[in-house]
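Taken together, the values in this text are just the output of simple stated rules run on the coordinates, not laboratory data. In this text, all values refer to a predicted model and were calculated from it rather than measured experimentally. Cβ atoms are built from the backbone, for glycine too; each structure is taken alone.
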Structure I
Amino acid sequence: MAVVPLSVIEQGMVEKVRKRLDGVPDYAGKVKSWFDLVVVRLCKFLTSRTDASAFHRHMGYLSRVHDRSKLPGESELQFDLYNYLLGVMPSVLLEVPGVASGRTDIYLPLDGFRFIVEVKRATLTRWSRFSARPHSKQAAAYTATDVRLGVLATLDLSIREPGVPHVTECFGVIRRKISPNDARTVLFLRVPGNRETPASLSR
């Protein structure tokens, strides 16, 4: 697998996630190698979109929303992430049915196993550390018949007057206990949307 260049901040984010993954079910061998690559690629996606200008046409879903009845849908993040992964992963599929009785948002078939990326949006005006917890249940549910490692990407549409959160606050691991003998793990990324430019914050 190719070496992916990481900034100092990205290195810290990736290492923190890998430490949290140590010892979780199925995070070993070739599954670990591939999931480590997914962690790196999604870290790069997150920092790229946090830096990106929302004025780029396909990234318009990141821009400030003045009418909350017109918030962008989760599909806009879904298609952006899907197209990004097409260029950096060996095989990526969209909207695959018949997985854990549901239909996936993004499906990554690999060497005898798969990873599922669930895409959601958080529309409350205030973000809290509990905002992603309900959606992590769904992300974990997709791992019912395969390796117990999933991904949740959430578009944060809260109102953040101080500005965009630091990227290190937007990447981590959520653990879900399905039963005493069934623990699932979800890699979580929070993509800040509904945002002002730095210049606008000084007005």
Structure II
Amino acid sequence: MNRDNFGQLINDPDAPLYGIPMSRSDFERLISEETEYRYERIGGRVYNMTGSSPKHSTLAGQIEFLLKSQLGTRGPCRVHREQYVAVPGETPLCSDAVITCDPGDWDEDKISKPFRIQSPRLIVEVFSPGTEKRDRGYKFARYQTCPTLEIYMLVSQYERLIEIYRRANNWQQEIFTAGQTISLVPLDLALSVDEIYEGVL
């Protein structure tokens, strides 16, 4: 089965089971080549993460833009879109946006193939009804095992609502809505909820 057929099958809502059963080693082979597709292996099944909704794509892009405008381009902190994040003892997960401040995540001679962030500091997931349970449960639990992760951000695409979870606060939920600004300590960044949702809602 070629990648195009695989991508169609894995997203087929009429398939008997959503997602394709796959071993960890086969999944690692699947993502070993650079491609426009992004996959995740959850519960022994593989899901195609490519092809998000316009709202999802726009929100992730605006967050990336707002973070880049504050981080600049000189490093060491950089933001990446739709990149794999290495999870200790697990197959990598695909984030909507991630910040790393580790030069090793930028050095072509040191990064693994396919590229995966080894030292995430902030991870962003834009959720929908179809992905919310996975983003809150499976992915969040595994992201917490990344020793460098400081902030996990969940972004709704249906209302101006952003949830922040910080390691320093024992991963307790913080809610941000319209008119509020999110302080991303210790990254010395700030995001306006209204700017994130501008033109979307």
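So helix-only ellipticity at 222 nm (-39500 (n - 2.57) for each DSSP H run of 4 or more, over all residues; to 500), computed for just one structure, reads -9500; which one of I, II is that?
Only structure I yields this read-out.
Given 2.6 as the derived value for distance in nm of label points 7 Å out along Cα→Cβ at positions 159 and 183, which of the supplied structures I, II does it correspond to?
II
Compare relative contact order in percent (Cα under 8 Å, 6 or more apart) across structures I, II and report the one with the greatest value.
That would be structure I.
Kindly point out which one of I, II the value 1.5 was derived from, the read-out being distance in nm of label points 7 Å out along Cα→Cβ at positions 47 and 63.
The value was obtained from structure II.
I, II: which one has distance in nm of label points 7 Å out along Cα→Cβ at positions 103 and 175, as calculated, at 4.4?
Only structure II yields this read-out.
If we compute distance in nm of label points 7 Å out along Cα→Cβ at positions 31 and 79 for structures I, II, which one ends up with the highest value?
Ranking I, II on distance in nm of label points 7 Å out along Cα→Cβ at positions 31 and 79, first place is I.
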